[in-house]
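Only the coordinates and a few stated rules stand behind these numbers; no lab work does. Keep in mind that this is a model prediction, so the values were computed, not measured. Cβ atoms are built from the backbone, for glycine too; each structure is taken alone.
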Structure P
Amino acid sequence: MIHSKLPNLGVTIFTKMSQLALETGAINLSQGFPDYDGPQALREAVVRHVMAGHNQYAPMAGLPALREQIAHKVTALYGRTVDAQNEITVTPGATQALFCAIQAIVREGDEVIVFDPCYDAYEPSVELAGGRCVHVPLTLPGFRIDWERLQAALSVRTRAIVLNTPHNPSGAIISHEELDQLASLIRDRDIYLISDEVYEHLVFDGRSHVSVLSHEELYARAFVVSSFGKTYHVTGWKTGYAIAPPALSTELRKVHQYVSFCSVTPLQWALADFMAAHPEHVTELPAFYQSKRDLFCDLMSSSRFDFTRTAGTYFQLADYSAIRDDLSDVEMVEWLTREHGVAAIPISVFYQQLPQGLRLVRFCFAKREETLRRAAEKLCAI
């Protein structure tokens, strides 16, 4: 008999909702991927490098040219000089970077603090490493860190804290002051930090992303993870990276080399070329996605959903209490998909224990204008 190491897990809600949308012909605003393609110059670069014969293994830590471009970006945006050789590791997707970071530092019996609602990949990675997650709920309605509850959750077994900013699913973003407060809280403790910053370039309304890379004290004990897929509209490329001080990068690479060894070579070449030729892409992203957020929210203003415009990511939470307060959020998204032709994600999947009375669903607005208009029309008709 097979004794599962993850007995409570099945297919993720993201896969289920995308499959249900496909089966019913619903508009898929559930899983977080665009329904448009990445930049043409980037896609052409892949073809060019494939045809040029760049099809064998890349270096384990990533193509040097790509790591140099990442280092340039980090200096330009966050004022930190990182060593491309010893502090940057390119991985097949940000989720693998998170997995490798967790496997590198978490031991049997260790505790890892996560903030609910949280991305569903964290906990399985911790469990596979022999640790357990301690869930600290963010405060409502603003999804901020509850510092008293965080301090109470710290123990001699706490090995790491996972941050996510901009935050999926709420879109909340962390401040410099909050990073300072976190630093003071863990200063005298042997605790690492894993900062999931895959939506780093999707911050709106004139705000700026505050990266752990910009915080000298925290970076010394941190893995900072980001995603090319999110940044360049190519989620199917599954290419991301982790930045960490040399000693931590060494430990992460020990895991990475036996999980995948390296990322896809021609994709790395293409990304390096595009980053060098088009550094403006990342600085233009906030306006690009804010226009989509504003379009979707404007279109939804006459609906019976209640919402506050998200501050970051490409997700919008919406309260459905005025529509069907008799349904759980899982029942609600199935009802929306089957009866009204729009798929969403229930927020309860991001919680260990959903706060009583919370009725929120998550819509993805990384879609073409016509897709958002059709979806909003259906949702406003409810």
Structure Q
Amino acid sequence: DLIPGSRTRRFSVSSRCTTVMPAWVIDTYGNNDVLRFTKNASFPVINYPNEVIVKVFAAGLNPLDVSMRGGHGAATLSMKRDPLNIKQTGSEFPLVLGRDVSGVIMECGLDVKYFRERDEVWAAIPPWKQGSLAEFVVLSGNEVSHKPKSLSHTEAAAIPFVAMTAWSALVNTGGLSKDNCAKKRILILGGSGGVGTFSIQMLKAWGAHVTVTCSQNAEQFLRGLGADHVVDYTAGPVEEPLSALEKFDLILDNVGGDTERWALNLLKPWSGAKYVTLVTPFLQNTDRLGIADGMMQTAATVATKALKHLVKGVHYRWGLFAPSGPALDEVREMVDAGQIRPVVEETFSFSQVPQAFEKMEKGHARGKTVVQIKDQY
């Protein structure tokens, strides 16, 4: 069905296909057994004029997908999906997981200016929205960005979620940018995961000096990504070799736990140095105490910690994921300039989603688990 006067073809979508689609869903929280393949998932609908529907070519899995499958963050995410609490409990099901998407725009809302049908795009999908382990997904236009031309869809699906998590922590919270990073000393605790490997490459592209901690078997890999100094945390208490180094301008903590006890002493005092942790009790608090009490507990915790460290001349902050199409535009330019490369650990077909989740659960992956979806229905 050619459009008169044009050389482009419309998407041919039969009437049946416009109401249902293939997807992996969960109907309750639990272990891998709750994953269910269906050909009758609800087709996404544009509800707001700034939304787009994307045909998914590849989806990326993150540790967050595994914890969400088990119900982590359910209280907060349900509130975000339904702020006025109109729907009953469990209304998020059937839930589609998958936080990264690379694909092609199929339909645009009336207010969408930057994209048109058939554009190749990538995006990080917020945890409160239906995910990318489906044939189609609906997103806000300001969450989407044009895909890097130098990457395949499979490679592209390895980047957005870790990129936006790192960007939120380092840029939005840490105050870093390509203009102020030269000569800055950055420490990444837990450098071999997705956020760490992305952060190393971005910070090196911006001219920073990057020190990372990792296990011995990841050392060469991280040096290959550009890390200036690598400390093996399996060789003994990691704070000892780190304490012997020159102090840092910013620490990005992907580890959490006991780390906070000693890590803030590694920052330059009274110089605006920041400690940004991605391991926060926010979702656990709201899951455990409910929304209101959980948020109060969280606010009290972060305020107490911030004040305690401010007295010592350093800033304590929490980094939280934030989706952003414009930030992904900047990441795309760095990818196409060869400054950032995707780190894909393993690729699975659409029929192998349970195996992909098993791979994520085992952890210790040095890259993203990606599911190829196009033509797998």
Structure R
Amino acid sequence: MSTATSAPSPAGFAEPAPSALLLLGRGVDLASERGVECVGDLPSPSDPDLVERARVARAALGDRAFILGHHYQRDEVIDFADVTGDSFKLAREAAARPDAEFVIFCGVHFMAESADILTSDTQQVILPDLAAGCSMADMAAIDQVEDAWDVLVDAGVAESTVPVTYMNSTAAIKAFTGRHGGTICTSSNAHVALRWAFDQVGGVDGTGKVLFMPDQHLGRNTAVLELGLSLDDCVVFDPRKPNGGLTTEELKAARMILWRGHCSVHGRFSERNVTDIRAAAPGVTVLVHPECKHEVVNAADMVGSTEYIIRALDAAPAGSVWAIGTELNLVRRLAAAHPDKQVHYLDSTVCFCSTMNRIDLPHLVWAMESLVAGRTVNQIVVDADDAHWARVALDQMLALPGY
């Protein structure tokens, strides 16, 4: 990993760490979501025998188990993953291995649900910690979404509205989307999904609408930057307010009805972070995830999905300087994999995705040892009707051009 001890320290931040990765990340930001100091380190496993226990349990399970590791997982978990990737890629990898009796998903709850939907009935999907949820997915509960649809019906716009739901959503919301003729999208193909949805109601230049859930930022960024819509075409539906906080006239005029949801990690990055890193690291290329706020995406040099970020770093020339706006575990892993490049973390305080990091080595060992002992723990089972309609929406995504 490259060092950056000679780079100037941005105003308001502590001196840069020896690692270029933490150039902005050794400070205290009391205005941040948690308002704490985050030094960028995770505690070591409390039991020094955990790694060996994990190896023994993994060997005992053999081909009966297939372990999936999301890109945002900590290294101690990734070490035992059979494959790494983003959420939908991992679910499809699991479906491609029907002989695996157990699919151990080291990710969060909605990801394990997707794996259960796509795998066979003979396979059991295990989530090592049931508390590993997703704050974004939790921002759209099925009763809220059904109530929101009733608001669209009352406003007379439901028939001209197509739901598009981001992969980072519960199975119930995916099923809702399937029942209402919509599609699922990923951060990689959101523009294709949105264009398809608009085509169902007269095209991008028409008067039809998209209800985009649950991440408002991905929906806004894609609509404005890739489909040519304006910010004025977008309204935010707040499920905690009567009628979503919108008038009938606003709903009728809107093209993009954005759910009031966001990623707690990507939503932390600010335009000031971009300004500060440009001052601290001359020549830096700022690369951010499209779940970031619109002003951050506008200020960045490049924007793309997790897989896009990984490919960009792989293809970057030696000596290049990067600031990455995504989850820290992945940025740390990229920095370690590219010691010939300077890789900075974009946030002003270093915090991990707290829910993703609930899947730690103790939980993974417990899950594997339980399976070895003949006890199935933390199995994720999606309701059959929800699984059917969610699969309809997922199949629609798979049918999109270029997927």
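Numerical summary
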| quantity | calculated |
| --- | --- |
| Which entry (P, Q, R) yields the derived value 49, 31, 30 for Cα extents along the principal axes in Å, for residues 171-298 alone | R |
| Among P, Q, R, structure where helix-only ellipticity at 222 nm (-39500 (n - 2.57) for each DSSP H run of 4 or more, over all residues; to 500) as derived comes to -8000 | Q |
| Among P, Q, R, structure where distance in nm of label points 7 Å out along Cα→Cβ at positions 59 and 219 as derived comes to 2.0 | P |
